[in-house]
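What follows is a set of structures to go through.
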Structure 1
Amino acid sequence: MNKLVIKNEQETKEFGLKLADRLRPGSLVALIGDLGTGKTALTKYIAQGLGIQEAITSPTFTIVQEYHQGRLPLYHFDVYRVSDPDELFEIGYEEYFFGQGVSVVEWADLILELLPEEAIVIRIAYGSQEGERIYDIEGLEAAE
């Protein structure tokens, strides 16, 4: 596990853009963190790194939002309101997770049992300074 201290929004952007460069078809980024830790912000920068110009918002009520105009499709999941994994089966999550795009899953700790073994897992926590975040990252080598 790698630990990274992100001091501000600019560093979040730099990390998201670099991460996007390493993602390939079928990559999955699992984001875990409390409300307000920056899961959607990081997703926005991953999307930018994939060449997606569309505004990225959290798909809380739709579970997944698709973006197709980048170098790879982006499937942005927010599973905060998923009370039963069967809800993901109903929308065909496997086609997204194991397809030709990149999946980013917010609140991934709620569906850990459904994530592929090669998922990149980023646990985001508040840092000691205002605006600072601590990223604990697992599986990044899978994105190479």
Structure 2
Amino acid sequence: MADSARAAKLAQRIKVVVAEALRRTVKDPRVEGLTVTDARVTNDLQHATVYYTVFGDETAQSEAKIGLERAKGVLRAEVGKNITVRLTPTLEFIADEIPENASNLEALLRVAKERDAKLAELSATAEFAGEADPYKKDEEDADEA
């Protein structure tokens, strides 16, 4: 059984090999706008999961998934040629959720900024609830001091 450091190195190499193979070897127009974002390999080096993003709408994403499934054999052969392990790992392609997570985070930041602006506006016109000096002393205490 391989250690996790070797699996991480192999995953990085698979990521590079798959990205290069998509750019050079695979001529399918469905995978042209595809970017490989990450790869993970199991510790036994038998299975690799490749994460990708696609620039475009839902139809472009579904077309890219179909294109990747059709090119899976060619990509696995390229991986086998470029890595030095006894068995070439099987490839699984999963659409990365980074763009969706980033858009959700941007929306949350926008809402927080709007709330901060409203709070700053309210605090600019706010007045004290009581007198200006809450520690005001009685006149007798002031004479003693």
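No value in this document is a laboratory result; all are computed from the given coordinates. Because the structure is predicted, anything quoted here is derived from the model rather than measured. Cβ atoms are built from the backbone, for glycine too; each structure is taken alone.
Structure data summary
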{"quantity": "Structure responsible for -7000, with helix-only ellipticity at 222 nm (-39500 (n - 2.57) for each DSSP H run of 4 or more, over all residues; to 500) calculated and labels 1, 2 on offer", "calculated": "1"}
{"quantity": "Which entry (1, 2) yields the derived value 2, 8, 14, 14, 10, 8, 6, 5, 4, 4, 4, 3, 4, 3, 3, 3, 2, 2, 1 for P(r) over Cα pairs in 5 Å bins from 0, in percent", "calculated": "2"}
{"quantity": "With distance in nm of label points 7 Å out along Cα→Cβ at positions 15 and 95 derived as 2.1, matching label from 1, 2", "calculated": "2"}
{"quantity": "Entry that produces 10.0 once mean count of other Cβ atoms within 10 Å over residues 111-118 is calculated, selected from 1, 2", "calculated": "2"}
{"quantity": "Among 1, 2, structure where distance in nm of label points 7 Å out along Cα→Cβ at positions 39 and 127 as derived comes to 6.9", "calculated": "2"}
{"quantity": "Given 1.1 for distance in nm of label points 7 Å out along Cα→Cβ at positions 23 and 47, calculated: source structure among 1, 2", "calculated": "1"}
{"quantity": "Winner on relative contact order in percent (Cα under 8 Å, 6 or more apart) once structures 1, 2 are ranked, highest first", "calculated": "1"}
{"quantity": "Origin of the derived value 1.4 (distance in nm of label points 7 Å out along Cα→Cβ at positions 7 and 79; candidates 1, 2)", "calculated": "2"}
{"quantity": "If mean count of other Cβ atoms within 10 Å over residues 103-110 is computed and equals 10.1, the structure in 1, 2", "calculated": "2"}
